[in-house]
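Take a look at the structures listed below.
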Structure I
Amino acid sequence: MTVIELTEYGAGVSAPLDDAAGRALATSRLVEAAPDPYGQGRWRVRAGGKVGVATIAVPGGETVTVRIAPKVPIARLLFLLGYSPGAKGWRNEEVQLEEEPELLPALARLFERQAEKALRQGLLQGYRNTEETSLVVRGRIREAEQIRRHHGRLIPLEIAHDEYTSDIAENQILRAACERLCRLPGGIPADVRGRLLRLRVRLADVTLLGRGQELPGWRPTRLNARYRNALRLAELVLRGASVEHRPGDVTVNGFLFDMPRVFEDFVTVALREALADSGGHCMLQATHHLDEHQAIRMIPDFVWYADDNRPLAVADAKYKAEKPEGFPDADLYQMLAYCTALGLSEGHLVYAKGNAPHASHRVRHARITIHQHALELDQPPAGLLAEVEVLARRLLVVAPA
């Protein structure tokens, strides 16, 4: 097995790969891969915005494991992941993960801690609606189903009843995440894997969700409060571990996060929380239209509205400055379209620091100013949130009365 170590958006590396493995790596689209013109039997591999670990295998051929390290510290990445839409709970957790240099072991350790804490008082139980065929009456008889299946016979009976059980959505999600972490390719420390296996034993009576099966729905209640942190982490684990597919004859199994999406979620959710006491309401990734006939769609990351649904401010998160050939300022053109369609005089582009400088651009003949902001991700959470607060105040200042 060949192991390739990469850094997010870092320089490419030359790896010894046969043609089948190189083509499989390119087909997976997890990284950029092309034959190395300076080495026979070598491929040039470069990481984009995905971070984590993935294994790519070709039947009868070589297996390649790709490890992509994020540019920010692991603890900072976990903090950013806490701002996924709907995910709350471990943002302020004191996570001592400095000893974990990779994302998968760090997240596995954090999930194991939260799951163990959730199950400390025993498995959560609840009522689950069950429909079954029975010889005795329990609950209510499903009359239409009884007639359709048994044509007037008295037994067996088609019944529906509420069963008080531990086989509920919350426990099913925890078991699915536990099973997925145990199946992922290497990298999890032995002590964490052992505790995950013990968690799996405790959840053995819970229904195991099949691969590709949609996660059951759950909603926060007073009863499942102790489960919430673990459930949010479990959903993150299952989302990141969704890289499991077969493009053609290539099998891809991995655990990856898309850093541009992580950054976008952090900026929009943190901005929404910073503006929560300022009136109005915020829309994240909502569909708007550029033209009057609503044929050209556009989806700004963040729009702040007044109580009368009048747009007050627009912002778009850009983890990496987009400068495709021929359009060196594509981000600015996109924001200009947003401001024009929403009737705003100012728009805001938010970058991760190092990808774009602070700047303001006044558009000729349009009376529109586009601001470029940069957030320093490699700093303690308090400092990062302080920068978001400054940005939120900037949106408040420019909002029309």
Structure II
Amino acid sequence: MTRPGARTLGILCACLVLLGAGVFAGVRWARDWQGSVTLLANWSGDEREQFEERVIEPFEEEYRIDVVYQGSSALSQVLAADIAAGNPPDVAVLPGPGELLAYAVDDRLHPLDGLFDPGHYDRFWAPEVTVPGEAPHTYWLPVKTGLKSMVWYTGQRPTVQSAASPNRWCLGMESGATSGWPGTDWVEDILLQQAGPRVYEEWANGRLPWTDDAVRKAWTTWADMVGAGAGERVEQALTTGFGADCAPGRLEHQGSFRAGHWRQAGGDHVHFSEVVPGAGPDAGAWEVSGDLAAVLNPTPEAERLIRYLADPGTALPEYTANRAAKADGEQDPTEREIGAVLREPGRARCWDASDAMPRTTRDAFHQAVLRHFAAPEELDERLAELERLREEQDLPVCGTD
């Protein structure tokens, strides 16, 4: 009988160790973990790390449910491909209700009724939506919310007159697959302040033509304010990221996510209506944004995750729309003000209009503002292109609940 050599024995021992480790891991999984849930969102970098640390890890620890996170900057394309392949994520988090409404109409989303306390949210944030053949249901809940209609500055408080020069403004339009959205924010906010929430909601829902005089005025006002068509400025803005730092003395039309940057610079903010030419009698409403969670595969683990996200005790990142959530004692006055505008009843709030529009219209809007910024004399062509995509829908775009 031939004895095995030392090398053979070493390999055998190593295999037994690996096999034992695999069996141990399998036993540990069977004993400790109670399943998994797939989650698709567009968070990356610090934003993803913050969500994993504050939300995913505590959820996994408490419920022993493994969260398989998939992040993508091309969120819409990835989700559409997954659905077409018959392999959608259990839970998806999308920016704004427009795309989600289309999935609800196509019977891709599952109602969240009974998974949260309706009294904790404004109807604006968690509406009951009616789709053909169904009773009204809530199909999405806010995970993160943000405030827009803000103009950040240092030094003297800006006015319509002092903000009239394009050279006063920081403007970065680059954002990868979603480049152009900073420009749509400008056009939307100008229309909101000039024409008021009622006209704004009609437009966002596809019931007001893109060629309407009020919409056209918003586009031309934006072009004048930011110096559209000026070659060097256009090239710089189109290649500058939306989160780039601003030089001292400049103004920035950007959302609440920039609060930390401007706090470090010793800055403050005013409502956009204070610097918009031609602001109307109904000016003062706030444009807002939100990342909304919806269920595509109603597993027990997916429903447990939704319950957890809706729990007032869950430490969601940034600003929550949950009225029952405890105030963060570490917030500074600006952050507390932002949170109050997002949650308190009686505040006039309107969804970022492009986030409320159907996906095809939203994407075309992003491209149109880039082209208008480069060639403002072609506005008629841009508006005609968008008008051909206009599609009526019924969403609560504005509210004061």
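None of the figures in this text is laboratory data; all of them are computed from the coordinates on show. This structure is a prediction, so every number in the text was calculated from the model and none was measured. Cβ atoms are built from the backbone, for glycine too; each structure is taken alone.
Values computed for the structure shown
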| item | result |
| --- | --- |
| Which entry (I, II) yields the derived value 198 for volume of the Cα convex hull per residue in Å³ | II |
| With relative contact order in percent (Cα under 8 Å, 6 or more apart) derived as 13, matching label from I, II | I |
| Structure (I, II) behind the derived value 178 of volume of the Cα convex hull per residue in Å³, for residues 79-270 alone | I |
| Top of I, II by FRET efficiency 1/(1 + (r/R0)^6) of positions 63 and 383 (r between Cβ atoms, R0 = 41 Å, to 0.05), largest first | I |
